[in-house]
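The data blocks that follow each hold one structure.
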Structure P
Amino acid sequence: MIAFFPELYEDELAYSWFSRYYTKSGYLSLRYALDDLYVKRYVNPDTEFVNELRPEVKELVIKHCGMEKLILGHTMFSSYGRFLPDAKKQEAYRALLDMNGNFNNLLAIPKNRRGTGRTLRYCPLCVKEDRKAYGETYWHRIHQIQGMQICGRHGCYLAESDVSMERKAAPGLWNAESVIPEELEVRMCEEEKEAALAGYVCRIFEGRMPFKSRVSVAEFLKYRLKRPYGSASGVSLCLERLYQDYREFYGNKNVMTETKMQKVLLGKRWNFYDICQLSMFAGIPVEELAAIPDSIADAIKEPVFMQVSEELGLDYELVRSVGEAVLRRYEARERVQRRKRTFAWEKMDEELLPKVRETIALLQGDGVTRPQRVTVSAVTKKMHLPDKRFEKLRRCREEIKEHTEPQKEYWAREAVWAYRKLVREGRPVNWTQIRRLTNMKNVDFQGCKPYLRKHAGEDADRLENLL
């Protein structure tokens, strides 16, 4: 059982927080810590986000800082989610709050690059400051931004640790203090522009996260780049000239390809580092990119209305009035369609809830049939539903979570079932017979003892003596 969490430091990864808890708690085995922290027993702790926590752990987290603060201030959401379209960003945020694995498909994480070949990084000067202030260091979010090689605060190169961010790496909770050496080499960046970019990226990352904007980042970038790089027609950008100047500006160092730049400007790519890089090249202040002004929306539409007015020989005010009416109609229709989709999911959620409760009861068993552990996966399989159906069904998902129990508690229920089955059938009641029925190891039996009295009632003493 988890009784405490250590202090959560500024800009600390949630993974780092749980790693420090593991180190300070004196667990004999990593497996015991993972069992206490996470719903899924064989989980590989996520270095950038938060795996699904046990309900009692989530309650402790909420007491310390709240789930909203944990997601916004202690995961990499500010990088992978900042420039997403509003609807997609909000859906990803909800998935992260629910600790739902679907966020991987929603965030702007480079395809097939989730942790591939990466290790947790640190700034040697930040480490020294941490140790002086707190007596220990920790993993900072700001050092894990993909594309970043320099600390935005100190202007020195980041160092690589031995802690893999690979999703298929062996599970671990690696505390930064135990991994980062005492003697550290500091390499300062001599390139002024490279250091300036690192500081620019960091300030964007640390800025407040907007969830509603009238202007997409692609529209904003095109608006700011239109004057120097607009085509002869004024409708599009001269991409070839823009890309050439962009490469020269950064000395052709760590730049995106022309195809990737085109996708960014078309609103089909939302890579955080690339967008920040292009924005600094365009001379956009940090404050504007971090929270794009709504007033830009009118400035973006005005040239389009003007062009239509000139080409068709119509009064500008008439074109603007008609254009804005059409846009309002389109936006209203989109809102209606979104509400309809939401209503359909809510209706399905309500209709399936009684069946979910029946399925949970079947999995838990009636005392005669062998109990099964209640999980989202088990209920989904039993009801013959698509794998990710419950991601959209909030009430059903909460009902399942309410009946989800620690692995050790499930073992206790299995042990009670096996004991009563042997008694009922008049067979010898001993540890060997219970083990054959449950297929559990002795260490599993010992681990389930704290939960026996909850499920065994008057049989608890006899069962404890057997185990």
Structure Q
Amino acid sequence: MYNEVNKLANGLKELGVKKGDRVTIYMPMIIEAIAAILACSRIGAIHNVVFSGFTSSALASRINDCNSKVIITTDGYYRRGKYVNLLSIVREAKKLSKIDHILIYQYKKRIERDDEIIINDILDDENSCKCEMMNAEDPLFILYTSGTTGKPKGVLHVHGGFMTFAAQQAAYLIDLKKDDILFWPADIGWITGQTWSVYGSLLIGATTILYDGAPDYPKHDHWFDIIDEHRVTIFGTAPTAIRLFMKYDITHKLDSLRILASTGESINKNEWLWYLKNIGRDRCPIMNLSGGTEIGGAILSPLPIMELEPCTVGGPVPGVDADVFDDNGNSIIGEKGYLVIKQPWPAMTRGLWNDPERYIEIYWSRFKDVWFHGDYASIDKGLWYLHGRVDDVIKVAGHRIASAEIEAVITEHPNVQEAAAIGIPDEVKGEAIILYVVKKDHVSKEELKRYIASKVGKIAMPKEVIFVNELPKTRTGKIMRRVLRAKF
């Protein structure tokens, strides 16, 4: 890896890439993608990793926003046995952007190239490349994340703060050590992949396993084959994948595992207990982390030495001064409030690329000199819990009800696999609740309405229950509520 990184770094310098230049990386989860990230870091270039499942227009918008002149890609890859032609997407994106150079890692034996550069053609035998001297506050990477307005946010992270935080979190939150083998199949186009699979694990000196493909292909238990075969000690995933695996009996040994992790979205009690029993074998603690791209890792997490309750996110991680505020900015315990951070932390984003006003509006306009994260949280007997996004609240007859609260209750019903609650305009109540449900087994709409009313209260009874085969989701597994609202 060291030699490959140095060779690519030299190749980039030969093309004129220098400190501060932006380089877009559009690749699947392969070792060459990690080499590209580290090569950029080595010469002081700012890497902009774009998820390889995005379209040409999404890719072009990110290239243009950060004014990237070079893109590193591969001609294609296979997913579920079908070839995905990445190069054709990049060529379409080039028509919409001002890319100077397209560098290709050759996957197939022959490529009919246009004016692209095959990476092997710019690599020489020189295995050393002097590191660019960097200040702690020099930019390391830009990572685009979804925004409520639809325009992606270019989140900026710096060398000193992000790397310090990634190493610290890997060591403290999942107890990662040099002799550990980490398997956290999260794409490098998202912050989870960057924090844990790339920087965190490599800074610790641990082994990290990359996985390119779908979680249930070529068979549903493929991930667990990997865990047993490679003696994985720490495994991380998202509740979306857990729900997928809950349909099957997991018969693998999994005796090498010592810690589990979950992040990306809220996990409900049934999912948490299944994960603990069937993957953790009732002995591996679950580190249920919550953070974000802007955070550079986790805000809240249990620690491996804690006694855990289902679904808890533990508490503030080392170095993060988190709190729960009421509407007036007062700290509260025992009731639901706003998740905030009162002091800077190492990996705090240094801003949104080319959009300082939006940065102030999103994170700093709610409370004076306090970071507003946009989540509801509560503290109960010393443990912290999340209650959904602030912008996912339904106001019924003056009563504020979080979508996450309704969803957490209804998924405890034995015949409900998954659910999503939205609010729609109502002439009498202001808003009414619509509940989308993926069933496990036969259950009536009226039964589910009564169930919600009995568990939450009549005020939370849905106006309508709609059965669906699946819920629309983003690439990271978050429910696309705007799609569900579009029907109304």
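We did not get these values from a lab; they are worked out from the coordinates using the rules stated. Please read all numbers here as calculations on a predicted model, not as lab measurements. Cβ atoms are built from the backbone, for glycine too; each structure is taken alone.
When Kirkwood radius over Cα pairs in Å, for residues 210-433 alone is calculated for each of the structures P, Q, the largest result comes from P.
Where does the value 2.7 come from, among P, Q, when distance in nm of label points 7 Å out along Cα→Cβ at positions 226 and 322 is the thing being computed? Going label by label, the one that fits is Q.
Here mean count of other Cβ atoms within 10 Å over residues 154-161 was derived from just one of the structures P, Q, and that gives 21.0; the source is Q. Which structure, out of P, Q, was helix-only ellipticity at 222 nm (-39500 (n - 2.57) for each DSSP H run of 4 or more, over all residues; to 500) calculated from, if the result is -7000? Going label by label, the one that fits is Q. Could you tell me which structure in P, Q was used to calculate Cα extents along the principal axes in Å, for residues 26-201 alone as 47, 45, 31? Traced to structure P. Out of P, Q, which one gives 24.4 for mean count of other Cβ atoms within 10 Å over residues 290-297 as computed from the coordinates? Structure Q accounts for this read-out. Looking across P, Q, the calculation of distance in nm of label points 7 Å out along Cα→Cβ at positions 274 and 426 that yields 3.0 traces back to Q. Looking at mean count of other Cβ atoms within 10 Å over residues 82-89 for structures P, Q, the greatest value goes to P.
Quick one: mean count of other Cβ atoms within 10 Å over residues 34-41 came out at 24.5 when computed from one of P, Q, so which one is it? Matching structure: Q. For percent of Cα pairs over 34 Å apart, the calculated result is 49, so let me know which of P, Q that is. Here the read-out was taken from P.
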